[in-house]
Structure I
Amino acid sequence: MHLQVTLSVPTDPRTAGVMLADPAYVRAKVRASGAEDQHVDVAPGEDGAFTVTTRRSLPTDLIPPNVRSFVGSRLEVRQVEAWEAAAEDGSRAGTVAVEIAGAPVRLTGTVALTGDATASTVVYDGELKAHVPLFGSAVEEAAAKAVRGALEAEEAVAREWVASTPQA
């Protein structure tokens, strides 16, 4: 199943890139996704590249009951975003992978940060696959809803981060 989520961030790409690499921001976005437990790691790379790895435990109360038997009472989600160094205008590209432990579900794709002096967009674009005989599409739809919800919660956190963080 193809999944694309676009987030709007009210700041330039350079500032948005700083935000995406800020562990406090990453913790806040994970918390906003409804995580009961979380682990956040931001690892710097060469020339301003960075990798963000999060692990979170999410309740499955929003997943249809007929699908819960495949994922249990909690979703253990691991997300890795590997961002390349910024271009001259602050835009960035990267890859994203989301795995749900204990469930044969995986999202792989790209992530891109673009914009201008006043606004940016972060676009997640990927393929979500559930390898469950007979119920694969139902599991994919439920997982896509959970992933989409977590990413959309990130937009509100980004707006709050921009509003509360002094800009250079």
Structure II
Amino acid sequence: MDISYIPMARGFVYLCAVVDWFSRRVLSWKLSITLEAAFCIEAVEDALARYGKPEIFNTDQGSQFTSVDFIKLLKDAEISISMDGKGAWRDNVFVERLWRSIKYEEVYLHAYKTVSDARLGIGRYLAFYNGRRPHSSLDRKTPDQVYFNQPQPIPLAA
């Protein structure tokens, strides 16, 4: 889990995402106009409600993820906490690649005027990212195919 800023026509918002490392699937995400921990907690609660609890939860060392409320959520759910080392970008490379994809394939192509516009555009993109965008690291499968163990579609003959 990590946070990235998303530029808009005027200002920016923050995007938080819970990502399954094995499949690269975005399990949940939230936007916020502040960096308070609440939107990160909501994203985790949403992922836990939909997909159950993981054994280990990895974050960076941002104040949102070291807050009392965030740590309590994970400890109450009996989830082990793993935090990236300071300056260790490789620890969070999957999420950093996601941020790059979102920004270059969606955000930079649209100058969102409102937070609602950003939420709609990013929501559409993440549905595409999970369900239709093949990943070379996943043997050209989509995150949904890997996460849900779905077969790859057979291409139609020409």
Structure III
Amino acid sequence: MRQQFLGALIGAAFGTVFVLVNSGAPLPTAIAWVLRALAVVALAAVVVLGVRAGGRPTLEGRPMFGPSYRVIVIGEVVLLVAGFFVLSLLDAPVQANVAWIATIVGLHFVALASAWKARSILVVGVLLTVLGVVGLALLGTAAQWVPFTSGVLSGVTLLGGSLYGVRRA
């Protein structure tokens, strides 16, 4: 399996999970189900496009999942766990978790954009980070919208970035 397709597939899978898990109240039920269905369709499209692209090399022969990737992922895990710990100490509402995840996953993509010299994922990283920070800011005034803002919109961002990446391959 091509490395770039695997990366797009991972992003699309997580994007789909973001949408499936966070599409609920305060969204109307019908809209939530449409968003879920569209996320599954987008994931299927990433799979189909990735398989059709075949085994063409990517990143000019550089490994995507080399040492820099592992360091970035370890940093991501440490930040996620530390953040969850701090959020629990602060008695933050449960919605804070998805906002924190979006923020850290966004930073993960920003770091990967630098490591992989791939500006296209920088856009995804910045958008995810912004959606996470906006979600954290909403905790005080509109916590019920955090799952949509930091969850659903982050999922759509991941799915869109994955579709863009796999179509370019």
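Quick look at the values:
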| quantity | calculated |
| --- | --- |
| Relative contact order in percent (Cα under 8 Å, 6 or more apart) - structure with the largest value, from I, II, III | III |
| Test item: Rg and Dmax of the Cα atoms in Å, for residues 11-82 alone calculated as 14.9, 47, pick one of I, II, III | I |
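Bear in mind these aren't lab numbers, they're just calculated from the coordinates by the rules spelled out. Note that this is a predicted model, so its numbers are computed, not measured.
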